[in-house]
Structure 1
Amino acid sequence: MLRTHIDGSAARLNTALLCVGILVLAPVLVRAPLLLGLLIADPTLLYGGIADGLRAGPLGGFPPLPTIDPNIAFTSHALGHRAALDVLSGHIPWWNHFEGVGTPLVGEMQAAALFPLTWLLVLKNGQLYMHIALQIISGLSTWALLRKIGCSRLAAVAAALAFEFNGTNAWLANAVINPIPFLPLTLLGIEMLHERVARAKAGGHALLAIGLAASLYAGFPEVAYLNGLLILVWTLVRTAALPHADRWIFLRRVVIGGIAALAISAPVLVPFFDYLPLANTGGHEGTGFESIHLSPGFLVGILAPYAFGGIFQFPEYEGFWGAVGGYAGCVLVALAVAGATGRTHRGLRIALVVWVFVTIGISYGFPGSSLVVKIVPGLKLAAYFRYLPPSWEFSLCVLAGFALTDLSRETESRAFKIAVVLVALMVIAAIWTTRRHDMSLHGRFALGNAIFVAITLLAMAAFAWRTRTSETRRRAMAALLALEAVVYFAIPTLSNPSRGTVVLDGVYFLQKNLGLQRFVTLGPVQPNYGSYFGIASINHNDLPIPRSWTDYVERHLDSNAPPILFTGGSRQDPAGPSAADQLIANLDAYRRVGVRYVLAPKDALGLPPFASLAHYVDATPDAKLKEVFGDRVMRVFELASPAPYFSAPGCTLVAHTRNDISADCNAASTLTRLELFMQGWRATVDNEATPIGQTSEIFQRVALPAGRSTVHFEFVPPFMNWAWAAFVAGWMLVALNFAGPFTARRARAAP
């Protein structure tokens, strides 16, 4: 009997290890072309403005592009790399000197500066490794959750693979995807807590707290918030499944876990909420996105993701790609429909179906859906149509796991047959809706997707009506679900470049000669790659961004640049003045903010947008703007007599870093520092605190004494002492999770 028990345990362990191995290896294998160097993962090549010899991958390009949001490069890669360098050098990256005239970095959030996986970005392919790690956490957490709520091993693995390769992970690769793995991880914590309460055991809130905190550290608060709404719904449904006497115990522990998560997250939340009132947040204010949604004509993209071509392949569908955030696929939807009707976890199944319907409804403007946007707090301030997909994709995966489990328990497949018919009708209805909105489906991607959809529908019909046993049907559908997810995920992966060189000669020139001055770009070294390379760029491409700085840019530097996109190319009015026009018109203003070099594309002077620059250079050859460097991708012009980063009348200054300077003054003077003035900056003169004043609208000034002195600047967001205290308290609450069971065991052991 003992031998049988041991053999059974060993078999279960081996099966579990096999499941884990599949979920760990799957993203590695699918991304193997990137890992092996057959395709190039480095986003600098596509978005940095310093590429040469760019060659498309197997699916052509560019377009189609490998990802929707270029912030895979501008924020996640460039700013994440800067944060990782700071952390690994022993500094908390509160501030970034290399963007604009200085910006908060931890408080900016999109860099995910204190998120441990971000620190992989110090490696050459660190972002790729980070994305693989996120997928693995997604898969393992989903698998563990589905096993916890009673799904079979095969069902849990197949549904976990579907979520590992979900539509958001396929199409987006910036900080949007960072919180995704912690949705199933947090819900696993909820289920573990639910189980402990049901068994009258203490503790159970640790994993819940860790999952929620990780969602917040991950760097995209909109996704964390929207996922949090689903977590709330799940929690309420699971509360109702407990006996009345246990419900308050369960909710109390959930609240303890939530409080612990917020406390642990204080070192990122405090800088973020301190920064927000001072920041330009783009559309995330006022009525926000209250009246914005995707056209219902794009609904077919949920079932056939490439019906509108590859990513940004066709200009007429830029609106779709600019707003969409994921997809499902026919197999996943069919299984989810079948999974909605099972006998177990009825309340949870109904809640997930309602969640999917409501979230897709508000994203695509279903009648009456705008009321939900107005009622739910904060929803209108998030681009919900783009950032809700991870939650409804996850809900579909859970329902699919239920369906595959149900198939193993039933000899009949009536629910599955109905689901296949319904999905076929959905495809027809979605195509009709697309046609009704005067949209055409064309191109090789659309044709290929149509063929793939037809094959999957026929395969599902065959499995529903022709398979002899439920076990065969279950295995076939699990394989088809995983296949669909991987095929759709692989298409953007294969759109990465196969060859190209990031030309760094100009970067090396700037690193050697720029010093504490700044450069402005008209194309090369796109923002925020100055931060990546440690060279100060006056440009920015970020959200949030200090409002005082964006207002200054509009008043003095470039009135036609979008506030959050001071990139040297983006225009509010395409028919208005170009970035080069504004540069030449405001050359003295650029000089006053410390700009020493102007970067332009190699062939810029022969192109119409740069005509004013070419004319100025030709007209003043001796002068204020002369070419000092050129390589295969850029030309560098030097601006005469830029304002120094540090200045003080009557003083000899020796700058050691941007934060440290020695001064020798004939008389008392005032030190001016061309760094953004913001609450949180502190200064010491000879180790004694001294107030920092504001000068020239946005910069800093400090009083200097006569004689020799040393000045040190440091930025720490306000209230950080309280934040660190909360951080410690949060971990103490987590520790109570383990202390409770230990105390209970001691109490039971006492005579």
Structure 2
Amino acid sequence: MDTSYTSMKTVIISNRLPVKIIEENNEYTFIPSEGGLATGLGDVYKNGNSIWVGWPGIEVPEDRQQEVVEKLAALNLYPVFLTQDEINLYYEGFSNEVLWPVFHYLVTYAHYEQSYWDCYRSVNDKFAQTTLKLLNKNDRIWIQDYQLLLLPCILRTQQPFATIGFFQHIPFPSYEIFRLIPWRKELLNGLIGADLIGFHTYDDVRHFISTATRLLPVNSTANVLSKGDRQIVVEAFPMGIDFDKFSGLTTTQEVKKEIDYFKSGKNEVKFILSIDRLDYSKGILERLRALELLLQHHPEYIGKIELYMIVVPSRDSVPQYRDLKEQIDQLVGNINAKYRSINWIPINYFYRSFPIEVLSALYATADICLVTPMRDGMNLVSKEYIASRNQNDGVLILSEMAGASKELTDALIVNPNNLGDIMEAILVALKMPLDEQQRRMKAMRSIVEKFNVKHWVQNFILRLNEVKDTQKSLLTKHAVNNINEIIASKYAHSSNRVLFLDYDGTLVGFSGNIDDASPDEELYNIINRLTADPANTVVIISGRRNETLEKWFGHLKVDLIAEHGAWQKTHGDKWNCLPLLTDQWKQEIKALLETYTDRTPGSFIEEKSYSLVWHYRKAEEGLGELRANEIVSHLKILAADKGLQLMPGNKVIEFKNMEVNKGKAALNWLYDKHPDFIIALGDDHTDEDIFRALPDTAITVKVGNNISEAKYYLNDYKEVRKLLGSLVQEETEVKNTKILQ
């Protein structure tokens, strides 16, 4: 890791602190929390240069808050105090009655209450105010989970250059689901205040990028979102567990005693384990029904298998959870009543939590671990079971809807909605030979051991540092402020200048209708000011048709290059076409493009003299990109065979003669000329040819901050106009200074 980061402290922010407050005899004591986040990050924050900000878990009277602050500060913990109303509205309300069900695809359980949203915003702001008091300049901020989606943006507004990471521990839903939330844009804007956004799986990454690009004015390149002059990286970081801790627990005397107890008198019985928090996303009822189906269709297993089912109490005062518990109680009772005998019971059901030593013994004893959530961000129970299998035996049955299924491919993967699928997996597990169990378990143990929780933390922090370094390097290329002044100074002190200016996306913004993107008075004024100086030659070099450029700029004192170089015109002369160009290929390519246009509403074909352009700017987001990828995949070989270049651009794909490109056109124009100042500005793939072709002394500027051959970048056409205006202004000031001297 870069040593420049070693002096930073990491500020972890989550809804809950990793401790619980217990009040006894009017005294507060603190005990460690059992939650996955507290367990995962607890040791890391204790051993590193870190502090933790969060709610202490109970409402603390105002007159005792300072006492709690002082006691927690000794543990590097800093509380955010919430009232009971805030807990009800922000946590129980918005977090658990809006975000939780929607993010787990159970939208019928969601309650979109304005009071929930108002409180969610105010509590996120309260977290921000507490955090800002603790921050130093170089600190690293790591925000955890869905309760704090607005926090990255709030902190970014107050600390524009802060290093902010965000990790979501639950799934991120598809666009069609997320868009149901009334405050969807506010939530997304909150999230993209982070520099790095992490999820457990690539599916979540894909869903988030798709949603953000559809609902917000942001662009994406692979897994990078661009908003203004900021880049936000979105990546998958599968969370691990403390492998050594769970593996080592099984060898302790206390756990060995528990193991002996569970095994006593049950040598002939196969032991199936199920551990979940009470929640409708965990698939508990479906699991029970699958077991009932097995006993019904395979009575030979009656008396031969036992399910130990632990359900940890959670929110059972909420109607949906209370109803779920009642259904579980009833179904367990029915199955046990129907199949039990004097000496055997099919389901040992516990509605309570257990110490980690008991859980370790259960993990070590269970022949089969049944983990079948309907949706789950990762599911650490599956990994804890694997880490506890020191003999490399046992079988994990895992839902394909759990994030862990992407890593633990040697588990028996099931569809949690398919009861027959779960039943068959249990049968396979019961009959699986020991050597196959060991082969599968060894493979999974090596994965869980390598990708442990420390690896997860280090991987995220390292990537966050890399992202911040990349942002800083981009800032040094941003052609504003001091760099703008450097460019303007070079311009002012030169006497033979050439300005190569792309049009669409560079001098004007994009329009859904290509004919609507005509120049405005401001642009004409800038060009006239530039061309009024006899030392300047302005060359507008565009993919537009020559007729269009003539109509828009023929009356100005500029040179024009159209269709990426197929047509050229010096001011005052006629248009000239490159020799030996052919358009005989157009009919076949156009016919093929028309088939894609017919299947893509909003797309259209633009025909030029020596090129064809397929536009999809007005097509549905996602569908246009899909068709564009199909065109590139299906037609690239045909294009090459015909001597054509296939060029994906900004919401366009262009086919043109291979020998035509802006770089060659620019060099051709420069032939026998010796300017002492060259600047080129462009926004897409076609302009990279110019950036590569021009001499090293040239100033090259990409519009948009994605990867480019250009030396500098500007965010949009507005910054381009500002730069061009400043060039004229700088020269005027230099001339005035010389006159005064």
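Could you figure out which one of 1, 2 the value 153 for volume of the Cα convex hull per residue in Å³, for residues 559-694 alone was computed from? Each step should come with its number before you reach the end.
Values: 1: 153; 2: 124.
So the calculation was done on 1.
For distance in nm of label points 7 Å out along Cα→Cβ at positions 239 and 255, which of the structures 1, 2 scores highest?
Working: 1: 0.9; 2: 2.1.
Comparing 1, 2, the top value of distance in nm of label points 7 Å out along Cα→Cβ at positions 239 and 255 belongs to 2.
Just checking, which of 1, 2 has the largest value of relative contact order in percent (Cα under 8 Å, 6 or more apart)?
On the way: 1: 18; 2: 9.
If we compare relative contact order in percent (Cα under 8 Å, 6 or more apart) over 1, 2, the biggest value is for 1.
Work out mean count of other Cβ atoms within 10 Å over residues 135-142 for each of structures 1, 2, then name the structure with the largest result. Walk me through the numbers on the way to the answer.
Working: 1: 24.8; 2: 17.4.
When mean count of other Cβ atoms within 10 Å over residues 135-142 is computed for each of 1, 2, structure 1 gives the biggest number.
A value of 0.45 was derived for FRET efficiency 1/(1 + (r/R0)^6) of positions 103 and 607 (r between Cβ atoms, R0 = 30 Å, to 0.05); which structure in 1, 2 was it taken from?
Working: 1: 0.45; 2: 0.05.
Structure of origin is 1.
Out of 1, 2, which one gives 50 for percent of Cα pairs over 17 Å apart, for residues 535-598 alone as computed from the coordinates? Don't jump to the answer; show the numbers that get you there.
On the way: 1: 34; 2: 50.
Going label by label, the one that fits is 2.
When mean count of other Cβ atoms within 10 Å over residues 207-214 is calculated, the result is 25.1; to which of the structures 1, 2 does this value belong? Please list the in-between numbers first.
Working: 1: 25.1; 2: 20.6.
Source structure: 1.
Out of 1, 2, choose the structure whose coordinates give mean count of other Cβ atoms within 10 Å over residues 63-70 equal to 12.4 when calculated.
Values: 1: 22.1; 2: 12.4.
This value belongs to structure 2.
For which of the structures 1, 2 does the calculation of semi-axes √(5λ) of the Cα gyration tensor in Å return 61, 32, 22?
Numbers: 1: 50, 33, 22; 2: 61, 32, 22.
Traced to structure 2.
Match the computed value -16000 of helix-only ellipticity at 222 nm (-39500 (n - 2.57) for each DSSP H run of 4 or more, over all residues; to 500) to one of the structures 1, 2, and report its label. Intermediate values should be presented prior to the final figure.
Details: 1: -16000; 2: -13000.
Corresponding structure: 1.
The numbers here are math on the coordinates, done by the rules we state, and not lab data. Small disclaimer: the values here were computed from a predicted structure and weren't measured. Cβ atoms are built from the backbone, for glycine too; each structure is taken alone.
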